[in-house]
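All of the numbers you see were taken from the coordinates with simple rules; none came from a lab. This is a predicted model, so every value here is computed, not measured. Cβ atoms are built from the backbone, for glycine too; each structure is taken alone.
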Structure P
Amino acid sequence: MSEAGFPADERMALARTWDGLVDAVRAAGYDDFLRPPPLDALFPAAVGGPVVIVNLGKLRGDALVVRPAGVTHRHLPGLTESAAQEQTLGYLRVLEDVDRAVLEVFRARARYDDGDRSPLVIRQYTQAKALLQRATRQRDATFTDVLRWLWRTVAEPVLDELGLTSPPPAGEPWPRVWWCPTGPLALLPLHAAGHHDERGRAEGLSVLDRVVSSYTPTLRALVDARRPAAQAGPDERLLIVAVPEAPGQEQLAEASGESALLCALFPFAHTLLQAADATVPAVRTAMARHRWAHFACHGDQNLADPSHGGLLLTDGVLTIADIGAGRHDGDFAFLSACKTAVGGVLLPDEAITLTAAMHLTGYRHVIGTLWSVHDRTAATIAASVYARLTAAGTFDPAGSALALHEAVHRLRDTERLPPAAWLPFTHTGP
């Protein structure tokens, strides 16, 4: 018996049948069926700006820069698989430590709020808060190291190759770059690589200070997303899903405020599913009827089995597998939830994130998050993005990458928030 449970001769017969069926389909006029697309068919992915594929092998790292005229190559001598794995594991470890500490604070506080004011509970609450403070300090220090390593080994050499060596002159449009990382780099915030202290900002030593960044899971996905969108009709509506209280999760105090803001911005063009109405079947049904969607809820990711990650609704999880099973004529999705743009650790090359699933199943523009975010920060980012996209009196998702870029700049430079507050937010799409 073979490993698949079939005798070898039966497997060979099935393989011949498969080959015959594929040949028949190709002979019927579908020459490219199950073949990789020709390279020149992928060049249109870069019509809005270069696409940077960061390739990581066991012995070396390289950047393939795709432009409409072709592909150029930049060797990245400081990028090795072992170094990338080390940086990624350290990064994931501190994020997990913070998430665990937040959960302990939530549990201890819940026992206290439920009336248990015993010395034991008070001590546990105090210890949990101290643990969270230590985990947060370690996270912030690790972020600084990881972002500078990404800048030194990947981002700065690539931007130099592109001639993007300084911030754009005042009044000039921001240049765009699309990142397509591979291997463990797919889990790291390339869009935020750099030095984010005063010196770094003054000298433009960060991606954020030189370009507007977007991600794409594949070149083909970006080619598809660049095709003309269907014309907006009079029935265009925004689906708003708000779940302030999911079972077993900390309350999201800002979720209701987010939904109220959006209802005011789209007074006659929204559908609101909140609290008990925001069930998995109801949301899946509503998504099929809306080109725009906003989710204000908890999110989570299973790093070992990312297809089971998703959005936490009233009655369960709207998983990546649920999203991927459908097809949507969507134009914009804002995932104001945690960990919607982080994939798995076992198959990091696979684009198995909720953000990528939304994008690949039809949503042209998707804003997601790389890790846990404070709901107040998410609400602030959402307010800034929607204000920008509705400034002309209509909703224009085409500007979502720039809107997010400006919102993040505002948090960093005006609000003076630390990197952990604004780094998680990403844009995927054209």
Structure Q
Amino acid sequence: MKRKLTAALLALGLAGTTAACGGSSGGGGDADAAAQARGEITVWLSNNAEEVAWGKQMVAAWNAAHADQKVTAQEIPAGKSSEEVIGAAITAGNAPCLIFNTSPASVSQFQKQGGLVALDSFPDGKSYLEERSGKVAEQYKSTDGKYYQAPWKANPVMIFYNKKVFAKAGLDPAKPALATYDEFLAASRKIVAAKAAQYAIYPAPSNEFYQSWFDFYPLFAAESGGKQLVADGKAQFASDEGKKVATFWRTVYAEKLASQEKYNGDSFVDGKAAMAIVGPWAIASYKGKVEWGAVPVPTSAGKPAADTYTFSDAKNVAMYSACKNRGTAWDVLKFATSKEQDGKLLEATGQMPLRDGIAAAYPEYFTKNPDYKQFAEQASRTVEVPNVPNSITIWQTFRDAWSKSVIFGQQDPGEALDGAVQKVEQLASQS
């Protein structure tokens, strides 16, 4: 389930486009007519089995009540990455009306291609999104202040740990001390010294831009109290908080508590690593394989769980400008993100709908599935990738600096982060 994006997405981000800039059909008669138009539409779903099952029942429920506005659902066509497929569909002008698998990191590029509809263009667009998602919705606005994506579902990442491995290393498997960097490092050293696992933790050391979402970014979100990589055109990662995170991870790699070699498999499930940084999607895949616990990501001083932020690992819904019957598409988007359908999504996938007060909204689910409750609580304190121009290239620039300095020790981490600031800010300032 975890996103395995590829270098193809980087190619998409770097590729020039001949499509019009801007994001949506702005004003004008055609756009106004499309916004009112109703009729048949097509939607794309992720190819994840649980999400496909949810999508099919959602579409069946809609169609049963709207015979004159039939929705046809299909999985995203095969390709190197779903983002590459979506970008190609935008260019060809044959994208579906809605895609329930839109990566926030790609929104700025899709918008630049002229491929997205501003959801604010519907009279209740802004109010609906903000009422459903609460304050986290703000992170999903584009630089023009509009919403080209509907916040849909998150997988707030936390530290999963193997209870049996911890017990073997002499650590408390019920309440392990992992809240501070010093505690985390002490536990990691014990695990490796006791040979309870070969490595304490095993984030992917490869250089794809998105890998920083599962090592640097969760800890930066936590350490900084919820800051993004870039804000108001300014890089925030070379701050004191960012450098503390970089120093922590450099120690992990320098002491061989994590590997610099790529692992082909799941290092946590396979017992190669005692810990992993993942979200609630993983719970089902660990069932019967790992006796696990989960705690918030560490901070230098050990913030309380209720104050700790993390990376959201979200996927969203966007409406694409090739859509003719946008009135129907908007109604379907609202139907698919209603309280009832959000509950069905939660039940089917264990992923957290980006709905304000989710734990209180579905008390029966969380009573029946207590393993998921801490993720619901964490979901209100998540940080998304910044919605800025050249998002993917910005992340690749950051990853290049991170890999060279933090993972491989070829440069001082603080100097490497400082060195990436100017290029990142130049990229963020471009339209």
Structure R
Amino acid sequence: MIGAAYRGLVMLGTPLLELWLRRRQAQGKEDPRRWRERRGFAGLSRPSGRVLWVHGASVGESLSILPLLSRLGQVCPGWAVVLTTGTVTSAALLADRLAADPALAHVCHQYVPVDHPLWVRRFLNHWRPDAALWLESELWPTLIHALGRRKVPLVLINGRMSERSFRRWQKTPGFARSLLAPFTLCLGQTEGDADRLRALGARQARCVGNIKMATPALPADPAALAALRTAIGGRPCWLAASTHAGEEAVAFAVHQALSAELPGLLTLIAPRHPQRAEEIIAALQGARLTRRAQAGAAATLPDAETGVYLADTMGELGVLYRLAPVSFIGKSLVGQGGQNPVEAARLGTAVVFGPHMQNFPELAPRLLACGGAISVADDTALTETVRGLLTDPALRQAVVSAGQAFATAEADVLDRVIAELLPVLREEVP
């Protein structure tokens, strides 16, 4: 009943959805060259043979699945993959990653259609997927029910179901069951996620590990890394990574508090959304700021006068984590949910994050428990922690060593996930 009402409202709201997409395009949140993909129009031809549709909402989910897709290309040759996401940022990063890795030659990217019955039908009629993998918590009713009606095998990978979401879904148990019914298999990030999915009606739900633990080290352009390393020299520095609105001001406050006692301190800020650069520059009045991205020019390097270096570029966290001895993980102090701390820990930087790490309900506590990260409650605690890590090499190395050990401890999780997927992918598809 709720599902039918939802689809009816979406149909009635078609003009509003069209207006919403146009507005997002004007705001730079939709790709002007490819926005028709959001209405289900394909931007590419369907490959011959079997097609696996993989959907991840944004940057983190889509990048975390690439190692799995690379491995599947080896064990399931002949399958082509269409990988969908919903953000311009994810599309830009994936374009670079897919082009650079021959092991991902069987993967192409499309924008996911908005959850509109006609647009979803248009998408599915073109791609005709033989199986589908869904990532984390991106549960769109029309897309999922359409796959169910077509009897397309559907697997949830790295499924997330927080306690808060679980309580919300419990208020509509019938709708929850109908949404999970099309899934052949649900693989939760944690045993708790699997238990909650099972309680809501998932037919098969279990946990074999978190694929984010198997993500390879973020890449780094050797020339860019060498140039920045030379520019920084022996200066003390730290990084505020994947920051959200308000966290750049906190990072600058930390910089101001520590500059007097740490001569030459350089604060690196890498916003989650680089298009916010002008907004950030306006907010950091008084900062001796150098902006990395310059339209039509090579990347600008920090000089001796730079206090704050704004890395407003895409795909360079691998460079920055390798350079910064200390890294604060954004969306965890002012924002809500946090970003992936394992990526940073793997690259030998001492990880610090705020109290809001709901997106990593299992990983963050485990990383803290083993000493591989430090949690701070507010900007004052962040200042003291950055000071301590920059001035105490032994403390910093202890955090780095524990973090790297944690980040590499579950490298075999992909083998376990693939073992679960193979029976589904090797079934004869009607």
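Determine which structure produced the value 127 for volume of the Cα convex hull per residue in Å³, calculated from the coordinates; the candidates are P, Q, R. The correct label is Q. Comparing distance in nm of label points 7 Å out along Cα→Cβ at positions 62 and 174 across structures P, Q, R, the highest figure is found for Q.
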